[in-house]
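Please go over the structures that come below.
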Structure I
């Protein structure tokens, strides 16, 4: 297991919970009448509910900035930095960031806020809803180092949502190749869209070829499946299952979050 991953999460299989920030300035769904105060209110409520539920880490993301971009509006990244800065003293667990789908902006946001980790699509070639998708891991990693954040853990999602890989190697082979060529701190396995589960067979195949690299389920982990996921994976990232009615776009449901963590702890033998 990578030194950075263990340094952030210890030896446990972490549950990383999403704080889905509302649509940001510059994005079509942004609600200008609620403004920054409305965005901040949503972040505070979700953050407090997740931490009270006992999650192991938090990740701030801009899932509401649909349609997504590969080169994110500067206003979005700046506003995310502002919001995280406003709640920085409330954060009691390790936190990460994800600016969809822009590795450079994600790294910049992490450097500005002191985040411990970043999730992104760093490698591969895809046909996607947003057009041709060709991220550059080397550029992102060199940018991280130029910003003097060599300590920043990079979590590589190797099965991009809203996209089809043009690389016809198996997912396991692509994951193994990414670890060899790009030195990720963890590999993430996803379903086809936000809230849709990764196939258990995919998790098993990737973990089998990467026994020494953390492999996490990135989407669609539910109360009914957390035990099976933790049996295979080294942790998970969860958002939709913790929301009111299990709906990605709703606020965090404190009761659902608490029950999810009870089941996660049980699956970890705690």
Structure II
């Protein structure tokens, strides 16, 4: 599993501390992460190649005498699936959060923070199990190190506060539509074919999504509105095919509503000229 990547120093700290079983030490400061919002509350939809930059906002309340300098002390929000005791996978920012002070007391400082978690499917998503609901966790790490050619010493403390919110990670889907023959005489049969595929993070390619409902829609030429024609089920390799009678010129497309693990998709409308 990839270790947290908030700078080289933090990666080292977590590698030494053992991210699979983090434990707060007696010196761990009292941090409060609240109002965590991941990706503006929307699902994180990831394909096979493009990195998806996920915005995260939250409120951090820390002791007034604690300095988060991003050199020896670090604080951020991460995403994980599984439990803190046994992480299935985790995602985290590679650039430190930006925080603005919003309130202070004699003992605390409250900050409004933003960060970005980059999700590169080639590096960070491993298998179908990653298409699920993830949890947000607040992270604190403290690192003291001395490094030279003559001496190496490193001590670290790591703490994670879990279950601060959720974010759904979904596979991206692709959908096509091809209506033929074209042109066609009014009253004759039109065949509308298509294919439903979704991202496979293990292979880095899109694969057919079988046994899924897709709805054929039609938009008449000159209209702005699609209407449902019929629902069909994808076959082998995600193949879609059905027939309709030609009545007027317009556009045919397929629409897939999505599932818990796979995002919705809409094909580009294919134009048919009816004579």
If distance in nm of label points 7 Å out along Cα→Cβ at positions 164 and 180 is computed and equals 2.7, the structure in I, II: I
Out of I, II, which structure matches 6.1 when distance in nm of label points 7 Å out along Cα→Cβ at positions 84 and 220 is calculated? II
helix-only ellipticity at 222 nm (-39500 (n - 2.57) for each DSSP H run of 4 or more, over all residues; to 500) from the coordinates reads -12000; which among I, II: I
For the read-out Cα extents along the principal axes in Å, a value of 82, 41, 30 was computed from one structure; give its label from I, II. II
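Bear in mind these aren't lab numbers, they're just calculated from the coordinates by the rules spelled out. A quick note: this is a predicted structure, and the numbers were derived from the prediction, not measured. Cβ atoms are built from the backbone, for glycine too; each structure is taken alone.
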